[in-house]
Structure 1
Amino acid sequence: MVPVRATFEKRRRAKYISHLDLMRCMQRAFRRAGVPIWFTEGFNPHAYLMFPLALSLGYESGCECMDFRIDGDMSMEEAMTRLNSVLPPDLQILAVAAPVRKHTDIAFADYAVRLDCADAATSAEALRAAWEQFHAQPEILVEKKTKRGTAQVDVKAQAQVTDVQTAEQALVLKLRMPAGTSVNVNPGLLTDAFLAWLPEHAPAVRTGMIHAERLAILCEDGTPFA
């Protein structure tokens, strides 16, 4: 039995596939590709597939991870080739390797969030100025869903803004967020708070589409999860 950690991308139309549907899609792909995957034992055996860190609906990524075990005479590379032949083009495996780190080693995730200007009346510079005013607040309190209900958290204290850039009619934020089994903070908490803040404090600044992408999954020491 060979343990495998696959790195895959989830882009374009595939970003609208929920995590549950992603699991179903992968299970069907293994069957169609003829990859001998290990099944759990017990009264309800099922294909062993583990996704260390679920991706929010609507987010793109090129660094998603999936763990499985090959239960037969097949190389990792052949398994990847077979799976990619049956998976949609927006959902492709990029690399396969033996797992190195445990799921519990995940501590952070890096994101790029692009906020487009609604129209020509709003410039990227005006959007950036509004962001800097918003982020200069001592704290940014938001409601976060937890297993016990909802709790008020200071998302500014939890989110590391590593870079702020203006593109053509857009603002691009690079964020490092807590992630993993103990604490998991969605970057949408910060951007949603910003969008809710705008009408009252910067009514002339109007935003359009938002594009979010996960760039990396990291361990506590800042090294990529592998």
Structure 2
Amino acid sequence: MERNQITGSVPNSIFNISSLQILSLSMNNLSGFLSWEIGNLTKMQHLQINENKLIGEIPKEISNLVELEELVLADSIFSGELDTEIFNISGLRIIDLTDNNLSGSLPPNIGSILPNIEELYLHNLINLFGTIPHYISNCSKLTILELSDNKLTGLIPNSLGYLTHLQYLYLDENNLTHDSSLSFLASITNCRNLTTLSLDLNPLNGMLPASIGNLSTSLRMFYAESCNTICQ
């Protein structure tokens, strides 16, 4: 039911279809709140309600959807806390909450609660703060990590180098730092499938290591504008 200019709210009656596995209402004009009754859809595997005008908090009852593999709620007007219960579904492969008015931080144990995550999109949340957890390296299946345009601080962890399936890494427009050797870049050379690395507008203040050239067989786009970096 994508792209059908559907208006109004998501009807509560839909939450009585306990056998429902796929719900795709993307790119419509839905408004109002997403009911807590969505937690009744315990067989749900793919939930896509992005690009609508839904408001309010993302119901924590989504954590009842234990078979969920894909959660896409991007480009709406959801607000409130980024409840860690949203992440507490071990089978999730894709999470996209991009462009919402959400606040919070990445859970420090993200690697243990999302062991199967392949694509994580948290671009441009109104107040995503804190650090990138060291144990994100345990999300070993990650191919896309999109954390740009947020308020993340602290060091970029060297442990990102353990994400050997990573293809796209977006960390631009945060307040991330590192030691002057930028050793995290040396660790990222272990990501042999990496094609895009975006670090623009972070105060890295260091020297690009020569080892970045080890990505020459895979890297297609490397952005480090306004990072105060110099080449060796």
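For the read-out distance in nm of label points 7 Å out along Cα→Cβ at positions 65 and 81, a value of 2.1 was computed from one structure; give its label from 1, 2.
Of the structures listed, the value fits 2.
Where is FRET efficiency 1/(1 + (r/R0)^6) of positions 57 and 153 (r between Cβ atoms, R0 = 25 Å, to 0.05) largest, in which of 1, 2?
1
Who wins on FRET efficiency 1/(1 + (r/R0)^6) of positions 25 and 185 (r between Cβ atoms, R0 = 30 Å, to 0.05) among 1, 2, i.e. which is largest?
Structure 1 comes out on top.
Of structures 1, 2, which gives 1.00 when FRET efficiency 1/(1 + (r/R0)^6) of positions 145 and 169 (r between Cβ atoms, R0 = 30 Å, to 0.05) is computed from the coordinates?
Attributed to the structure labelled 2.
Given a value of 2.8 for distance in nm of label points 7 Å out along Cα→Cβ at positions 33 and 177, point me to the structure among 1, 2 it was derived from. All intermediate terms of the calculation are to be shown ahead of the outcome.
Numbers: 1: 2.8; 2: 4.2.
Of the structures listed, the value fits 1.
If relative contact order in percent (Cα under 8 Å, 6 or more apart) computes to 26, which of 1, 2 did it come from?
For relative contact order in percent (Cα under 8 Å, 6 or more apart), the value 26 is produced by structure 1.
Supply the structure label, taken from 1, 2, corresponding to mean count of other Cβ atoms within 10 Å over residues 161-168 with the calculated value 12.1.
Here the read-out was taken from 1.
If percent of Cα pairs over 18 Å apart, for residues 41-96 alone is computed to be 45, which of 1, 2 is the source?
1
A value of -7500 was derived for helix-only ellipticity at 222 nm (-39500 (n - 2.57) for each DSSP H run of 4 or more, over all residues; to 500); which structure in 1, 2 was it taken from?
1
Suppose volume of the Cα convex hull per residue in Å³ works out to 139; of 1, 2, which structure was it derived from?
Matching structure: 1.
Where a number appears in this text, it was derived from the coordinates with a stated rule and is not lab data. This is a predicted model, so every value here is computed, not measured. Cβ atoms are built from the backbone, for glycine too; each structure is taken alone.
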